[in-house]
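For reference, the structures are reproduced in the following blocks.
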Structure I
Amino acid sequence: MLAMVYPHKTPKVVQRLFPDIVWRCKAGQKKLYLSFDDGPTPTITNWVLDCLDHFHASATFFCIGRKVNLHQELYQSILYRGHAVGNHSYSHFNGWTTSSKNYVRDVLNARDQIQSKLFRPPYGRLRPGQYKELSKHFQIICWDVLSGDFDPKLDKLDCWGAVKTLTEDGSIIVFHDILKSKEKLQEVLPKVLSYFGARGYSFERINFECSTLI
């Protein structure tokens, strides 16, 4: 089974074990890659888009198909405002507890709503068979830094401290544009954009030029 490591930083050894998964992007260009999972969510995603605009930042939104189906205008707004999108499945199933047949079918069903060759597994959990089949259709994108904004055990300072400390040139950073993350997201995201922007970093969309670091 494939799994992300929580909390916060995906160890290099895990990245090396699965080199065909994109964990981070090329270093040496002072670029960071913000990503937002589990949306689109009315009011929250709108706020994120406004915040990114304010800092002239680009990002990648890994969307859930059933939410895109409900919030088409918001999904189109993500694209219209210059951001990338990725497939985060239709129903947000856990790969470890879902049959491979049903899991793969659910992800492929989301292609009707989400036009992207990028896929991020919900919870970062995939069985080998699911990984093998989905790799035929998608570039699988995971992460280098997990903010923990979804975790009720963490406060805003924990979240900010983790991202500030662990982010490196080329890092893919995960936030969540959902109600559960709202309070921490609204506190931490502007700090991340301001802090790293002041240090000369730009915030870019994830694309096929991203590569793992070994």
Structure II
Amino acid sequence: MNIILIGPPGAGKGTQAKRLVTERGMVQLSTGDMLREARDSGTEMGQRVAEVMSRGALVTDEIVIGLIAEKLDSLGAAGAIFDGFPRTLAQADALEALLQGRGAPIDHVIEMRVDDEALVARISGRFSCGSCGEVYHDTTRPTRTEGICDVCGSTEFLRRADDNEDSLRARLMAYYKQTSPLLGYYHAKGQLSVVDGMGEMDAVAGDVAAVLDR
């Protein structure tokens, strides 16, 4: 089974993808992770990625699709979760052509729909452990002991520079401009399902599971 998770920054795509990896043995394909892995791999494709990234330029769709193809070759029968890709109609067409050629099309596209104001509040208070990566929130999920990670005991924490209200609103606007056509595209193909991305983590996971088990 191959699925696409669509949602704005902070909607919880990564969290739900990790649960599917654990619970269903699927493989999360994050374009950001793949680009970083390729850059450091030393392969021919990796050298192309490194050269583009060193110039601060955007990696072309052709390169991203090539990386996805390489990754799919190594997966065997495992299903793939596309997280953060596609972002445009051109990318959606290219991904569909790639997967159709392999006889493994997209089975489900799940939009994790959110309330923008609530999302801004959620993300602007987010921080993570600098050692183990555990994620916390100033109000909804603080550490049990102030300044100490619940998981590993580290006292080093990180906040993303763009996890602030102004940056988030700009990222949301960019997301909606890019993604609105995709939602219509997948709806017209009968592949789109919507879940409430603002629910509790387990509730969202249950809604995602219900879509996949239809």
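Here are the numbers:
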item: Parent structure of the calculated result 17.2, given that mean count of other Cβ atoms within 10 Å over residues 103-110 is the read-out and I, II the choices; result: II
item: Per FRET efficiency 1/(1 + (r/R0)^6) of positions 23 and 55 (r between Cβ atoms, R0 = 41 Å, to 0.05), the highest-valued of structures I, II; result: I
item: Per mean count of other Cβ atoms within 10 Å over residues 79-86, the highest-valued of structures I, II; result: II
item: Entry that produces 1.4 once distance in nm of label points 7 Å out along Cα→Cβ at positions 71 and 87 is calculated, selected from I, II; result: II
item: Winner on relative contact order in percent (Cα under 8 Å, 6 or more apart) once structures I, II are ranked, highest first; result: I
item: Of the structures I, II, the one that 2.8 was derived from, the read-out being distance in nm of label points 7 Å out along Cα→Cβ at positions 39 and 143; result: II
item: Test item: P(r) over Cα pairs in 10 Å bins from 0, in percent calculated as 7, 29, 37, 22, 4, 0, pick one of I, II; result: II
item: Which of I, II yields 0.65 [FRET efficiency 1/(1 + (r/R0)^6) of positions 31 and 63 (r between Cβ atoms, R0 = 25 Å, to 0.05), calculated]; result: I
item: Computed 0.25 for FRET efficiency 1/(1 + (r/R0)^6) of positions 47 and 95 (r between Cβ atoms, R0 = 25 Å, to 0.05) - originating structure among I, II; result: I
item: Origin of the value -15500, where helix-only ellipticity at 222 nm (-39500 (n - 2.57) for each DSSP H run of 4 or more, over all residues; to 500) was derived from one of I, II; result: II
item: For 1.00 (FRET efficiency 1/(1 + (r/R0)^6) of positions 151 and 183 (r between Cβ atoms, R0 = 35 Å, to 0.05), calculated) the corresponding structure among I, II; result: I
item: Top of I, II by mean count of other Cβ atoms within 10 Å over residues 135-142, largest first; result: I
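Computed from the coordinates by the stated procedures, all read-outs in this text should not be read as laboratory data. For clarity, every value in this text was computed on a predicted model and none was experimentally measured. Cβ atoms are built from the backbone, for glycine too; each structure is taken alone.
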